[in-house]
Structure P
Amino acid sequence: MLDDATAQTLQLVEVDGVVLHRCEYRVEGRRWRNTDALEVRDGRVTSAEVHFGGAVA
């Protein structure tokens, strides 16, 4: 079980220079999930999109 504010990586995938990171964390005992899309060029992050998910049952 995760402690509050401790994120756990669920998936980490690279597709055409974009790294997709799906994570889960807890806030006040409830689980939440988010996904980040990071564009990487020459080993550096050039853009980031954060997609806030919802609570997980």
Structure Q
Amino acid sequence: MRQIVFDVPVVVMGEQALTVAEFEINSRVRLTGFLNKKNHMNQQLVLHSDQIELI
């Protein structure tokens, strides 16, 4: 199996945002959610997180 590394902007709202604010920079996390365009004018993909946990 090949490992890949990439950066993806993530949108986190509500209580999850408060939890993420306490994470240290470069923390390893597991995210679940969905990919969607940033907005109707910007085609950049962002991950909208439904669940986040430290690993």
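Work out distance in nm of label points 7 Å out along Cα→Cβ at positions 9 and 41 for each of structures P, Q, then name the structure with the largest result. Don't jump to the answer; show the numbers that get you there.
Numbers: P: 2.4; Q: 1.3.
Largest calculated value belongs to P.
I have 0 for helix-only ellipticity at 222 nm (-39500 (n - 2.57) for each DSSP H run of 4 or more, over all residues; to 500), calculated from one of the structures P, Q. Which structure is it?
Values: P: 0; Q: -2500.
The read-out comes from structure P.
Given a computed value of 25, 10, 9 for semi-axes √(5λ) of the Cα gyration tensor in Å, which structure among P, Q does it belong to? Before the final figure, lay out each step's value.
Numbers: P: 25, 10, 9; Q: 20, 17, 10.
Label of the source structure: P.
I have 41 for relative contact order in percent (Cα under 8 Å, 6 or more apart), calculated from one of the structures P, Q. Which structure is it?
On the way: P: 27; Q: 41.
Matching structure: Q.
Taken together, the values in this text are just the output of simple stated rules run on the coordinates, not laboratory data. Remember, predicted model here, so these are calculated numbers, not experimental data. Cβ atoms are built from the backbone, for glycine too; each structure is taken alone.
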